1. Tell me which of I, II gives 21 when you compute relative contact order in percent (Cα under 8 Å, 6 or more apart).
2. Out of I, II, which one gives 54, 43, 32 for Cα extents along the principal axes in Å as computed from the coordinates?
3. Rank structures I, II by FRET efficiency 1/(1 + (r/R0)^6) of positions 20 and 92 (r between Cβ atoms, R0 = 30 Å, to 0.05) and report only the one at the top, that is, the highest.
4. Where does the value 3.0 come from, among I, II, when distance in nm of label points 7 Å out along Cα→Cβ at positions 44 and 60 is the thing being computed?
Structure I
Amino acid sequence: DNLSCPEQLVRRVEYFVSRGAMDVDGFGAQTAVLLAEKGLIHDIADIYYLDRETLLTLEGFKDKKVDNLLNGVAASKQQPPARVLTALGIRYVGSVVAGLLVDALGGIDELAAATAERLQEIEGVGERTAVAVTSWFANERNRTVLEKLRAAGLTFAAVRPAPRADTLAGLTFVITGTLPTLSRDEAKALIEAHGGKVTGSVSKNTSYLLAGEKAGSKLSKAESLGVPVLDETSLMNLIQT
């Protein structure tokens, strides 16, 4: 890819600021074209280094338009790392895959350092994606852009809630049915916050089935495999031990 070709640059910037990526309000295709033509942007990171006084000299750029643009650019710095990764426009890395990569590795720096083999260990990431990602990060110009984005204050590391305790470390849970006070998402978050893992289906490797009302087939399977069954109260007791 010729990174500096004006048309390519405009397309990259358009994608970078688009709704599913950095979602920059007030940054349309015409703005990208004009900034590229005037030599004010040479890569996607340059949008974070635009100067108010220079923008005001451009045709059609009055105070309000410039302020809206710069405010939109500044606000996008708060986007989480999965959005930043999506916005980079790496082949095969849309929002879903970006989320998988960041969740598995913890952030963009860890991703940049990962081998293709390591990436293929992540569920949902195939060989062609792993190769595309490692090739992108191996490119020196891409790394320069990345450093400019970092210097501009974009978020590269996922904020992980600190585990309160690891009382459930090494244990695997499956959740089924309707619990008295917790939603399934809340129960999952609670288990994970204490070091446990939640999977979708019961197997011989399941440590416990957390079962509520209308438990259904997962309960039958757990009983047939001899997997211990907990209710919500038992889970709370287990966490507090």
Structure II
Amino acid sequence: MIPTYDCGQFKASYHWELAMASFQRELVLPPAQHNMDAMVSTCMMLAVLAFTGSNSQDSDSWIFSPVRGGTNWLYVQGGLSTILSQYKERAARNIWIPVIHDADDHEGTFSDESPGPEGIPATFVDLCDIDENSDSDSNPYHRPLRVISNLQKIEASSFTFTKLISFVGDIDNGYRDLLQNKDPRALLILAYWFGMMCAVDQWWVQKRVRSECSAICMFLANNPDQRIQQLLEGPARACGYRR
């Protein structure tokens, strides 16, 4: 877990593989109180490791690869809620509860499922065809836009990381399919989240989010839609992308 240490990549991969195998074995067993803290801790550590496995060049990103599944690393972040649901009321007694509670402001800001365009920037409303009846069922852009719009109300920093990461926990199948198909509008929304994450001053976050944000900017740089070009300026500034 030391960012400047490159000599132990084989050993690290070996232990990661062992951890994954043990974790998967426990997942198929009935949830037990004695290993709840270990399961939650492992889930969170795997999320950290997923961020550290970044390509060194923006051009090597999954964005430019024909292989599907390149965004799977991102969805690891959403596994925590599934783990916690297995323990039901007992989950409130795990050691990570203070951190988990900090992920929400407990005012519904990050669980807002209000339909329609209110609170979403007008440029995104126009680009993503959001109308008064739009919701997560009728428009796959609506839910991620709602979350991003709410997250923009807070100052992105290491102190708000637990709130920012809530975005990936809300990725549903409709939006996920759009990302897999490299839909420009879906990628633009994701770039905005990566741009916010660029403000999180943690070594295990910085390289990945800047690289992924820059790769999306590169991918969308020649998109003919001028609305996309205008909106792309925000994440480009955040990650330092230059054409």
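1. Of the structures listed, the value fits II.
2. II
3. When FRET efficiency 1/(1 + (r/R0)^6) of positions 20 and 92 (r between Cβ atoms, R0 = 30 Å, to 0.05) is computed for each of I, II, structure I gives the biggest number.
4. II
Just so you know, all these numbers are worked out from the coordinates, no wet-lab data involved. A quick note: this is a predicted structure, and the numbers were derived from the prediction, not measured. Cβ atoms are built from the backbone, for glycine too; each structure is taken alone.
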